[in-house]
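Down below are the structures I want you to see.
What follows is calculated from the coordinates using simple rules that are stated; it is not laboratory data. Everything numeric in this text was worked out from a predicted model, so none of it was measured. Cβ atoms are built from the backbone, for glycine too; each structure is taken alone.
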Structure I
Amino acid sequence: MTTPDITLYTGVSKNGVKASIVLEELGIPYKVKHISFKDKEQHEPWYLKINPGGKIPAITDGDFHVFESAAIGIYLCENYDPEGKLLPKDPKLKSQVIQWVMFEASGLGPAQAQAIYFAAYSQEKVPQAIERFVNLTKEYYYVLNNALEGKEYLVGNKFTLADSMCYPWVRSHFIIGIQSIDEYTNLTSWIARIDARPATQKGLNVPIPDKIKEFRENPEKLQEHIKYVQSFIK
């Protein structure tokens, strides 16, 4: 296994912490470059050479670049997870993990990201868009809840890349107006289980201290954050 030389380029977002959670869970040393959305640093020419899409996260490993959080997670596991901690070596279990990674990348993540934009950050409220994306997010929660029936984690009854990709979205449910997910009993237990993982908690606090708990307990703080984001988001 080669020695990692990783810099994580990230900002305050669900996608960003997916990458830092994987790095922390695998115990990979890394440096952090905080990309400022307010200053539109993600569109700077130097950063576009790392991530042509102008989004976060991205990593450099020496002179090799990886962008998109799912691709980053798979790259890190394939290069720095010799024991198959997050991406099993068994071909069928590995396939199952990657299926859930794709479920998040193509379904849950985009749906909830749109729900967050229309329900929270957009200054023009479009009820039809809010309803569509919030309901779609709930459908993905339902799928996850069913998949967790009788299990502690999504694949092989152990924490894997599948869980690390989906978890940051589900724990933020209240931002889109879903104040309680108690009806998804398997999902709530799963969140609590992952909340208790020290490495995951470290990953959540990159590049700045995590504020989800504060926002959930103090709606005024959440509204302050929303107004701050609205000051520079399109």
Structure II
Amino acid sequence: SPYGSLFLDEIGDASLGVQIKLLRVLQERAFTPVGSHKPQRFCGRVIAATHQPLAELRRQGRFRQDFFYRLCSDAITVPPLRQRLSETPAELELLTQALLARLLGSNSAEAVDLVLTALRRDLPADYGWPGNVRELEQAARRILLTGRYCGECSDESSESEFWRQLQSGLLDARALVANYCALLYQRSSNYEEVARRTGLDRRTVRKHLQTHRMMKTKNPAF
């Protein structure tokens, strides 16, 4: 249909080739359906979302300037969950109620109390919520199934094992950097902050965090 709304999620991850194609649609207000050679008019509204810093991507040449200005006529910045909860702690209960109403099909006070009690018991008060609202939804699911959610926090035995290996010289440089990046990210939930503290660029930080996750899968002590 040429009318309605088109939602483009994670537009910051779109390749330059995809950006060019979308730019043509926005400029010419026309598109060619798959399997057809006849262009059709597009009169709808385009809404896009991303967690990527578009200003930085534009400086790096990974997000086209012309596409940005054609797409982002009105921009709304949604703060990360950690910031929203630090400013308005009561929002945790409101979000939990909304998520559980969607998951369970009804607003169950018992389920809300169960999830909130587990979150306050298992997570530190300043937990960074690196996965934002999606992580909160998964946390609610896990609590309903298992009664617990520990997030990105390492338990005490794992930290003790890590320090034992560090002092004994069993960790190589790659593992040390990966663990340090993971520690900083756990505290800040912000790639830019980790990059600033370590002197690395964002892409390298992401690679080290991926390395840490793979190491932790193979050996929970990492």
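Points to keep in mind about this one:
- Here relative contact order in percent (Cα under 8 Å, 6 or more apart) is compared for structures I, II. The highest value is that of I.
- When helix-only ellipticity at 222 nm (-39500 (n - 2.57) for each DSSP H run of 4 or more, over all residues; to 500) is computed for each of I, II, the one that comes out at -15000 is I.
- Value -0.44, -0.77, -0.88, -1.13, calculated as log10 I(q)/I(0) by the Debye sum over Cα atoms at q = 0.08, 0.11, 0.12, 0.15 Å⁻¹, assigned to which of I, II: II
- Test item: distance in nm of label points 7 Å out along Cα→Cβ at positions 112 and 192 calculated as 1.9, pick one of I, II: I
- Top of I, II by distance in nm of label points 7 Å out along Cα→Cβ at positions 32 and 176, largest first: II
- For Rg/Rh (Cα atoms, Kirkwood Rh), for residues 144-199 alone computed as 0.94, the structure of I, II it came from: I
- Which entry (I, II) yields the derived value 3.0 for distance in nm of label points 7 Å out along Cα→Cβ at positions 40 and 72: II
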